[in-house]
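What follows is a set of structures for review.
Computed from the coordinates by the stated procedures, all read-outs in this text should not be read as laboratory data. Predicted model only: the values in this text are computed from it and were never measured. Cβ atoms are built from the backbone, for glycine too; each structure is taken alone.
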Structure P
Amino acid sequence: MQKKSFVIRIDPDKLGAIEKWASDEFRSTNGQIEWILDQALRKSGRLRPKTENKKENNEK
């Protein structure tokens, strides 16, 4: 999977909380942000399960 880089502006207190959370779960800060985004997208129904995405890519 190819990943894109981008700049994010975030409140220092929020970043500190994410860094602490990441440390508690043995993840990098970047990995924790990706995990949070993934969970929010799945919960909202805006991201399909990975198996569905793979099926669609193989069919094209």
Structure Q
Amino acid sequence: MTEKACRNCNFIVDEGTCPNCGGTSLSDDWAGYVVVLDPENSEIAKRLNITNPGKYALKVR
């Protein structure tokens, strides 16, 4: 099973619809990732505009 990244919010999903934003536009072509556990206290989450915990791709093509 290949992980895909949502083109809308960069959330990494296994298949189907993005549980983070509900988007269906997923890409196999992504690079790097960051795992955010506590978005309210994370400087990285603030810089990337991440509001929900999870695994996010850094670059989605």
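Out of P, Q, which one gives 18 for percent of Cα pairs over 20 Å apart as computed from the coordinates?
So the calculation was done on Q.
Something else: Given a computed value of -1500 for helix-only ellipticity at 222 nm (-39500 (n - 2.57) for each DSSP H run of 4 or more, over all residues; to 500), which structure among P, Q does it belong to? Provide the component values of the computation, followed by the final result.
Details: P: -20000; Q: -1500.
Considering all the candidates, the number was obtained from Q.
Hey, mean count of other Cβ atoms within 10 Å over residues 5-12 derived from one of P, Q reads 6.1; which structure?
Numbers: P: 6.1; Q: 21.0.
Answer by label: P.
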